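Some structures to go through are shown next.
What follows is calculated from the coordinates using simple rules that are stated; it is not laboratory data. Source: prediction; values computed, not measured.
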Structure 1
Amino acid sequence: MGASSYFLASFLLGDGRLYPLIILFSINVFLASTQKLLNSWFRIRRQPIHAVSFNLIISLLSIGLNIWFVLIKRVGIPGIYYSVCIISFISLVTSIIILRKYISLKFIDFGEMKKMIKFSLPLVPTGLIFWVMGAATPYFINFLMHDKAEIGLYQIGSNGANLLGLGTFAFLQAFTAYALSISNDENARKIYAKILEYYIYAGMACALMLGLMAKFILHLITNEKYISAYSVIGILAFNVIISGVIQVVTIANLLAKDNKPIAKAAIYSVLITVIGYFILIPLFGKEGAALAVVLGNLVTTIYITIKAQKLYLIPYNFKKMIIFSGSLIAIYITYLILS
């Protein structure tokens, strides 16, 4: 990556002199996992307040950095890379400080590590693909529109929608541990089905409320030129909930110890998302980019759910959940059309 950084910077950023950003971005691929590591640590130690507080600080800092670099300093796409690297570095330092007593070779169980690597190996390219695709959206907006203002507005909308992720994060962290703890219960499958159903009801309702209130919220915390980001917040708020569905239904993959369908789903997601970028961004700009991300995640969710049901059948009430979700999405679409 270092050897080709100049050419990648010329292609992606339009200026070969920005090659240090490509190197930083590559390093960040490895650093990005530290935030999840710390979240897992808080979950194991049953410290939900610590986990939510940490993620809230990171989310707010991310919003602030993106506003500073992209909208105030007018740095463009490099500003987004600056923000990502700064956030990852802060997460790394925080993780080292908190886990300093446990960072030692004597705590490594190589036997368990071998089992863990074997089980999680299919997820390595999957996680990398999803992470890179998430970071690539501003590039596609720049490539297809050459409009740095649209990039900045998309980032504000994305970060605003991620605030909803604080709630889903807390729920999903608790769900996995709870779901595994009752896996041998005779009513486990029915409980899993009800949990997903209630998650959909509460999550979609919150996504709709955030979408409807986004313009008002932006009026309170920003000035007039950033208000148009409200539509991205609403669209990606629904995406946050859809992404969470994957984590709920993949309890089947965990119990069956088969993560291969998740790896295949990542490929389909990338194809749908990229095709969506090229079709929707020229038509709808930043909103088109958000819609492409939603479509990619939706296809992934459907595929993984179908495969998960074959591994471990759970009696989900798909009809009720689809009707409820479709109704709320229709309400939001109507709101966008009228506004």
Structure 2
Amino acid sequence: MGLSPMMKQYFDIKEQYKDCLLMYRLGDFYELFFDDALITSRELELTLTGRNCGLEERAPMCGVPFHAANSYIAKLVAKGFKVAICEQIEDPKEAKGIVKREVIRIITPGTIDIDESTNAKDNLYLASVYITKKTSGIAYTDITTGEFTALEVRDNHDNELLISELVRISPKEIIYFDETSSDFIETYSKTSPGTYINTIDESYFKYSSCEDILLSQFEVTSLIPLDIQDKREVTIASGSLLLYLMETEKHASPQIKHLMLKESGLNMILDRSTMRNLELLETQYNQSQKGSLLDVLDKTHTAMGGRLIRRFIKEPLKDSDAINK
């Protein structure tokens, strides 16, 4: 017996997204098969069933309703899984043979924009780091707001300053190229165990590709208007971040309109221990916002305002000129 045409299509698509849980659209459901089904049924406590697939044994299968999929996706991503959404791209009534399907998006901890995934007043940062011996580049973005920031870290002894900057940013996900960053990642993971660390291919960090996508994204003819023409590490970190978004979103990110170049060291660095001991964002007793400094000061009425006051508390300025502005 051979695979059914539908399962052959499934395997052809799954082969391209081996590191993801593939949600395969079938009518009003997203179905998962084989190992993806076993993992998802276990993690979400869903009923595991089976489907005839042309093999001797039925394929393990579980599914979630299309209209309620967001909450299930958010739970899987919160557990550290990447989810690939495979949609029907033609009307089943007009299809000749198997309905055409393709992955329209990959959802990761740093690219999720589902309401169930986070507090609306929390920034959801995705960061890219590119490290050399003396200088490193960091770029980070919140796709829900379009914020896109980059900074250069110099005199990076033992990655201490780089780690401090990333602790300040608190990204949900960091992308990096293993050969340049493995020692740093090992140290940072101990400091921030909740961050999703994502090793991606070296091709994302090629200078020419990074430069090209930056010029295209920000509609400029050179890097001079972005003020990064002499900042190689920043260019690579920023470009790799945009390339990764292009891969996961399957299209450009029109909400990202400006690159803000931030000066490293302008803000006071508060590590997690300090913020916890001072109860800046949550109390030590029950890790609740109620009773913290943020709870006392946050009188904002919008998500954007809430994110801003949180940033002011986490990143107090230490430059008098900047404070007096």
Structure 3
Amino acid sequence: MPLEWKPLASVPELAGLLGQSGLEGSSVSFLKHVKAVTIVTGGLTNRMYGCELSQDEGKISEEAKTKWIVRVSGENVDVHFIDRTREFHCLGMAYEAELTPKAYYDAECGLFVQTFIEDAHTFDNADVAANVPACVRLFFWLHQQHPSKYPKFVFNAFEISRHYLKVARGHGAPLPPNFDESLSILNDIEVAMAEGSLSKIALVPCHNDLLAANWVTGSVGGAASKLWLIDFEYAALGDRFFDLANFAVNCELSKELEQEMLDVYFGEGGWGDQHMARMKLFKCVSDMRESLWSFVQWGVSKTSTQEFFEEYGNTCLARFQKSTGSDEFAKWMSDVTKELNQ
């Protein structure tokens, strides 16, 4: 469906942001020449606008030749350890690696801007299932970037889950009665995953939010269409197996596609039971972290969205409980503690 472009004045929120005095002289000052905007579907916590710049100011800058996405952040993002300066650094590294479009961020005026992807197609789970090798190669290449290029913040899903639990309870979130039992299992997983050879692998630059909607095909700057990885809000140094697991669980990969994912990432024959177990357990961890994230959102969001976040939190928790209650769970817990030569 074609996007509807309209005058800037018709979108008061964006017009107000682009009319602020701090825009002049900032790294995103080119946005003062916005002539038309379109509303782009955003995420669960952000709003996004496409912006087209006027080209009649005399000398046409490179920025004026480009359409941009301006993202307006939701409130209370700091409770999720989201730091826009860190995100911008991560995006810069990903841009250099040709994984994501170019971005600008100006902390003073609070505007986060990224190159508009023309003819964009946002993936759903079916698209991911049909393109697993291409998706995996992108985040594999992200993991190959030197850790020194990423800020030093470490994404630890266990620590973040504990933080979320405190925040959710502080806001009176409707956690199910059996939640403590699931938390005990999460602690057991953390202990088990601290053992074995794979617990000692180096941290790498990770994305940590590999939902299907963060994969987009389209063209930038007139170049050929390609696959892009977007939304680096949660990007940080982390365990590569969390990215693998987060990708698998959020995109609902089948067992066959999970095996294909590991084949692409490690090479056929390059992984074993320990690798599979670590990935499977991190799928459980990802679901718990996502469940608690949603209950935090229940606490900090408007009443009109609380029902959605409660339902989503319960859905992720149910998936955690199904996985940890499966016949395979004990094997994963055993395999993950083994040395690679066992």
remark   = Computing helix-only ellipticity at 222 nm (-39500 (n - 2.57) for each DSSP H run of 4 or more, over all residues; to 500) for each of 1, 2, 3, the value -14000 comes from structure 3
remark   = From the coordinates of one of 1, 2, 3, Rg and Dmax of the Cα atoms in Å, for residues 99-186 alone came out at 15.2, 56; that one is structure 2
ask   = Can you tell which of 1, 2, 3 yields 50, 30, 23 when Cα extents along the principal axes in Å, for residues 35-138 alone is derived from it?
value = 1
